[in-house]
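Nothing in this text is a laboratory measurement; each read-out follows from the coordinates by a stated rule. Just so it is clear, the model here is predicted, and its values are computed rather than measured. Cβ atoms are built from the backbone, for glycine too; each structure is taken alone.
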Structure P
Amino acid sequence: MLAMNKFKLLGITAISIAASVLVTACKDKRSTGWEYAPNMYRHIAYDPDQENLNFADGKTAQVPPKGTIPVGFTRFNYANTNAGYDSASRTLVSPKVYNFKDGEVLYQHFCGPCHGMTGQGDGLVVKHGYPAPPSYSTGQSSRGGAMKDLTDGKIYHTITYGLNAMGSYASQLSPEERWKVVAYVRHLQTL
């Protein structure tokens, strides 16, 4: 009889706990009562589009101060003009010596579709009817001179700004990757 009372007492206790959990869980569906990392829900920082009285114009999103450079950004001080192209030809050199193999995959992915895998101007887009770019080893540059005589600075300038039908690759290739492609193009000029 004593064992039966224990089971009855345990059963009543279990039902009471289950009922109290059920009643308290139904109280507010939006809150569990627990809050992990409250600063994720109620942050103290201003939103970019929020009014901010700390600035004279009342805007949170401010234009960066003049002359500042974003972290990780490398400034390219050559204009997208013929004068900038000529200046890059004379003064721009790779900051590091790269093996041409370092740029092979980058060249194949970004340049190969137009210039061809061997730099002969026979890429896939040419087979679809687009004009062929000049061959690196035998072609003539649209700015004058043989493609095989292009300097590192001219190639880098062209990759950065584009030329004729070729668009800029500055957003697809980092400065270091551009120099790797330059090294590979220099290799293709000798083929």
Structure Q
Amino acid sequence: MKVTKTALKDCFIIEPTVFFDERGCFFESYHHTKFTKTTGQEICWIQDNQSVSSKGVLRGLHYQRGKYQQAKLVRVIQGEVLDVIVDIRPDSKTYGQYIKEILNDRNQKQIFIPKGFAHGFLVLSNTAIFSYKCDNYYNKEAEGGIIYNDYELNIEWNLEGIENLIISEKDLCLPSFKHHLPICEF
């Protein structure tokens, strides 16, 4: 397993060792001891989520507030997405900054997203199966979000080849970065 630090503190890109042969491939998608040793993060995953989406679907930018904040380990099982993570920790040196990474079923990259980050993704392939582990349960009353096309964040979503964005009504009504509710409030 190769772990790479990102420009955002405590956020890592994880690349498993993939073994190929005539049958296909094999890899460990998660190994607790290796994860803890290489990231320095002691996480107890308690919920796995999965979504299936079509090309042009944009989900996010989402987060949970207060005691319901979630760390996540995200990956793509099938297809390809542009994954975006935004640091929304007010006391962080990288507050308001984002990283983006292509995740797909070929590179098998994963991203560890600590608590205090907003997350979203755009589906680039015809369909994508997206999976993520969470260290806390989802709570509807604690959900928060930031509009994907926020002027201040100025995220480059790489929309080339995407004819129509498919965004939920809820995500289209998310507030701007300037007006979102801080993660510490609940």
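Thinking only about distance in nm of label points 7 Å out along Cα→Cβ at positions 11 and 171, which of P, Q has the largest value? The partial results should precede the final answer.
Values: P: 7.2; Q: 1.7.
Once distance in nm of label points 7 Å out along Cα→Cβ at positions 11 and 171 is tallied for P, Q, the winner is P.
Identify the structure, out of P, Q, from whose coordinates semi-axes √(5λ) of the Cα gyration tensor in Å was calculated to give 66, 27, 15.
Working: P: 66, 27, 15; Q: 25, 21, 15.
So the calculation was done on P.
Starting from the value 2.0: which structure in P, Q was distance in nm of label points 7 Å out along Cα→Cβ at positions 35 and 51 calculated from? Could you put the intermediate results ahead of the total?
Values: P: 2.5; Q: 2.0.
This figure was derived from Q.
State the single structure among P, Q that was used to calculate helix-only ellipticity at 222 nm (-39500 (n - 2.57) for each DSSP H run of 4 or more, over all residues; to 500), giving -11500. Each step should come with its number before you reach the end.
Details: P: -11500; Q: -1500.
The value was obtained from structure P.
Computing FRET efficiency 1/(1 + (r/R0)^6) of positions 19 and 163 (r between Cβ atoms, R0 = 41 Å, to 0.05) gives 0.65 for which of P, Q? It would help to have the intermediate numbers written out before the result.
Working: P: 0.00; Q: 0.65.
This figure was derived from Q.
Here distance in nm of label points 7 Å out along Cα→Cβ at positions 43 and 115 has been calculated and equals 4.2, so which of P, Q was it run on?
Values: P: 4.2; Q: 1.3.
Structure of origin is P.
Which structure, out of P, Q, was mean count of other Cβ atoms within 10 Å over residues 83-90 derived from, given a value of 22.4?
Details: P: 16.1; Q: 22.4.
Structure of origin is Q.
Given a value of 29 for relative contact order in percent (Cα under 8 Å, 6 or more apart), point me to the structure among P, Q it was derived from. List each step's numbers first, then the result.
Values: P: 18; Q: 29.
Source structure for this number: Q.
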